[in-house]
1. Determine which structure produced the value -12000 for helix-only ellipticity at 222 nm (-39500 (n - 2.57) for each DSSP H run of 4 or more, over all residues; to 500), calculated from the coordinates; the candidates are P, Q.
2. Once Cα Rg over 2.2 N^0.38 Å is calculated for all of P, Q, which comes out largest?
Structure P
Amino acid sequence: METLRIRRLFRDGKAIFAALDHGVTLGPIPGLTHIRQTVASLVDAKRLDALILHKGNLRLCRYIFQRDARISTFLHLNGAEAFGPFAHNKEMLSTVEDALMLGADAVSVHVNLGNEHSPEMLRNLGRVASDCLRWGMPLLAMMVAQGDDLGCDLLQAKRTTVRIAMEAGADMVKIQHPGSLGYLRSIIDGVEIPVLVAGGLYTADDEAFLGAMHQAVGAGASGFAVGRNLFDRRNHQATATALHRILREAVDTGRALLCLREIAVLDNEFSRPLHSHLGIQIDESIPEV
């Protein structure tokens, strides 16, 4: 069963996931305020392989997924609010059994390493991996080297996080782009499970964002798991199509950028995020969740 679920996620060995799990950490930020509208728009784009949601939103939006039987769903199992002293500590909020009851195709767990809560999060990762093995449920580990107690240089910490995910039993791993093609290749080298690169903090620079995703493919990533640089843009279809072309049609950054702008031609403010249109100010320095 697990093999069938993973094949559905990676139909051609590649995948693009929309990460919509930010609400627990950041609240009703633009792009996620009206979750049903966002989910419907992303599903209708027909360029994504899966959406990642917490259980409340997965339950609210379950009927929307009937529009496209091809798209899969992840239940995200843990979270933390970003405004207190325990922002790095991801507490368990759901279970693998919850995912089964909700009809999800896979689960995801976020682990922050390099802080005092890391041991507990690693134990939770191990428990979830065992539950996934028992139930035949694919597991995405979202690994972040983030804290004051890494004990080594940041590149080595990032390489270790990916190794931990693989050895703990995750079926796929999401990592942050380190900002360098060489570093990214070093992190991915030797990893025997699919690696998905995160979209990172929102940027209005379309070329920089698409360039980073193009680098990820060049470094050997199996795809992307994009949050704010997807749901916080006005034209989901344009962004999803540009990502699709980079990953599955091997277009370069320039051609992907042209594709994005051609699709969004009717929206002459495409580069601006939703919160700029709504007159809302948010802190873009908040780390990717």
Structure Q
Amino acid sequence: MNNYYRHSGKFGADGILFGLLAGMLLAIPAAFLYDYAIFEIDAVKLRILCPMGFGALIGAASGGVMYWGKVRNATAAGIVGGVASFFALYISWVAWTLHLLYPAKWVFNLTRPAIHPHSLWQLMVVVNAKGTWGYERGQPTVGTSLWLTWTAEALFVVGFGTLVAVALIKRLPFCERCNAWCTKRLAVYFAPSLQPAQIKALVESQDIGSLEKLPMGNKKQANFRADLHTCGVCHSLTTLSLVQNLPRNNKTLVDKLLVTPEQASAFRNLEMTRTAAVAAPAASPAK
């Protein structure tokens, strides 16, 4: 049975606290920019992308700081990303309602209105009854439709914030012995000569001999990319991942498969051989 790397679940209070603070601090200026975008962008499709980008930005801030803080717990990272994103959403709603009251202004002191959520709720109920915007050449959205729109907005912002925060701390394996992320990486590209399931089976079986026989790939074209991540301190923890990069079909087929030192050495030899093969024609003198 294949043995995959999993985070230990450990984290420090400083990583969680600073991750939360980073997301919340960025939320304030980002909320003003977000509100400006949803007011000024007329295209519906672009407007839909705004809450996704807003949430992803907050999640990236929290996740990046938690990565720095060596958080290895996906649940904790998800909670931090979700809380920071919800705070950002709340701040954006406060700024949004203030702009409705004072349309000539875009930036406000949010301290006092932000500590009165009940007043914000009452104002949003009033706004919901009247509506504020509509689709192209349509009537303003009101009532149930507007509640559903706001609910979808909240799900996008919080959902993307949570997913991005978790993704950032799950990108790399972590060596508990050295208390360090495994940032040392080797990549080998294979041409898409096999079906995804076939090359996945080769990687999972750690059949380096069969991988050596596959045609070389180009990272600028459709390919399968095998990534070897190793602890740069002790070199004892090594994982192998396989990423599918095909037109409109990019996904991870193998995620951090633990490999033995012997298999890791064989993979490094494969990478060196292919690198030398690519460099050889360039080094040949012109006739």
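Here, each number is a calculation from the coordinates, and none is a lab measurement. Since the structure is predicted, the reported quantities are computational estimates derived from the model, not experimental observations.
1. It traces back to P.
2. Going through P, Q one by one, Cα Rg over 2.2 N^0.38 Å peaks for structure Q.
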